[in-house]
Structure P
Amino acid sequence: MATKPDLPVHRVFNSLHGDWNLERDMGDMGHFMGTARFFIATDSAKNSLRYREEGVLHRFDGQKFEGYREYDFVLHDDAIELLFRDPVGFGNRYVLLSFSPANISNSNNPENSLFAQDHHPCGNDMYHHRMIWQDTNHFETRIKVTGPNKDYELHSLYQRQTTQN
């Protein structure tokens, strides 16, 4: 991939490839634990990575559900576009993320962290997607869903998996 590592969006995109541990707080719905993988798929567009997460939703009532989700992350000159891979929205844009310095001062976000946000309408509801890239081994997303049918927040923490020799 021909990328420009000095641009914030390219630094983020270049750091995504590989395997990640994923932990997601889903509010009243429960807690999701699993893995995420960014990889080059044979059917992917140029300058894109396939994202696939898999794991288990642990509900507070004791029920457990296995699940997965896929997106394509497409690198543009100044943004990363996330495209749906599910049958209903296949190929449609979910969000377009343009990164800039995070300007968030707390111990969880180092000085060199980058921030992006966009929103996605879904019927009468709105998905407010935020991504904070902390470094090449850590990032997080916060998705606040609001509207007449939905009101919750998903907070996901990603940590790069390390290989044991």
Structure Q
Amino acid sequence: MGENRALTDLIEGRLKPGVYQWRAPAAPGAGVAGADWPARAEEKGWRTFYLNGRRARDKDAFLQLVAEVFHFPEWYGGNWDAFEDCLRDLSWAPTGRGYLVLYEAWAELAEADQRAFRTALDVFSGAVTAWQDTATPMTVLLSSIGVEVAGVPKLG
């Protein structure tokens, strides 16, 4: 299944939500295949979040990045527990269909701080599990052009 077809199947509910690697180039506005992923998902009722991991090479930078991207509330404490709590709440970010997160350039964190990267993946996986049986599931896509994450299935 091609990357674009797999994304279509995901946002139309034919593919189980989860944490996946996605090989399609996906930077918004980049003018390449896959760059229209937010519009495609939002058209189907999904709330989208784009994490540019180039700015997050350690735990603190990552936790700051997610606070900005997800527009976490003031009570967000900037630690792993608060990140997990916010991802399992998202009451300030309503959606009709689900949550779609694209984490691009995740290798920056994985190479610089493997422990923080694995913790981030664990939190994302926990959030996906928490949302999976609701009307608004969550899926996290790790843009994986040239690099892959062991143990994370591929989308497409």
Structure R
Amino acid sequence: MAREEDRDVSAAPPGAAGDLHSFAVALRRTQGEINRLVHGFAQAQGLHPTDVQALAVVLDSPEPLTPGRLREHLGLTSGAVTACLDRLERAGHIRRSRESADRRVVHVRYEDGARAAARRYFLPLAEATARARDRFDADELAVALRFLNVLNDELGALRVPRR
């Protein structure tokens, strides 16, 4: 049995469905295109791209988000997260509130008005996604979505050094 460190993860022939290099190139291209749009939104809103990353985490969080959880997710220092939240709050994108019995706990929520601005800006991205999605049948989309969810779970388990 081959040891993990001896396994060649790029063993599939170039262009084959399991070719790791082709996946890496396609994922980097997708990331680059989305980053280009995110940077444009950040510039239009007078924000830093990290602020937009934070907004996405707030938007996608299934439960009330705390600054500490945001810090862990983004790999930032407490001071950097506080500065980010200050900018987002001043710009009207988020609000911080103390809603629990423990008044030390702060929750971060996305403001509805900011959500509308983001929807307007990112409408072309949503439309491009819909056009691409329409080229696949339900079974293909289910596999693609399953792959992305598993990949995101794997990436989410990786720990990066705090900045």
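Quick note: the coordinates plus some simple rules give every number you see, no bench work behind them. As the structure is a computational prediction, the values presented were derived from the model and not from experiment.
What the table below lists for this structure:
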| quantity | calculated |
| --- | --- |
| Origin of the derived value 1.04 (Cα Rg over 2.2 N^0.38 Å; candidates P, Q, R) | P |
| Test item: helix-only ellipticity at 222 nm (-39500 (n - 2.57) for each DSSP H run of 4 or more, over all residues; to 500) calculated as -20500, pick one of P, Q, R | R |
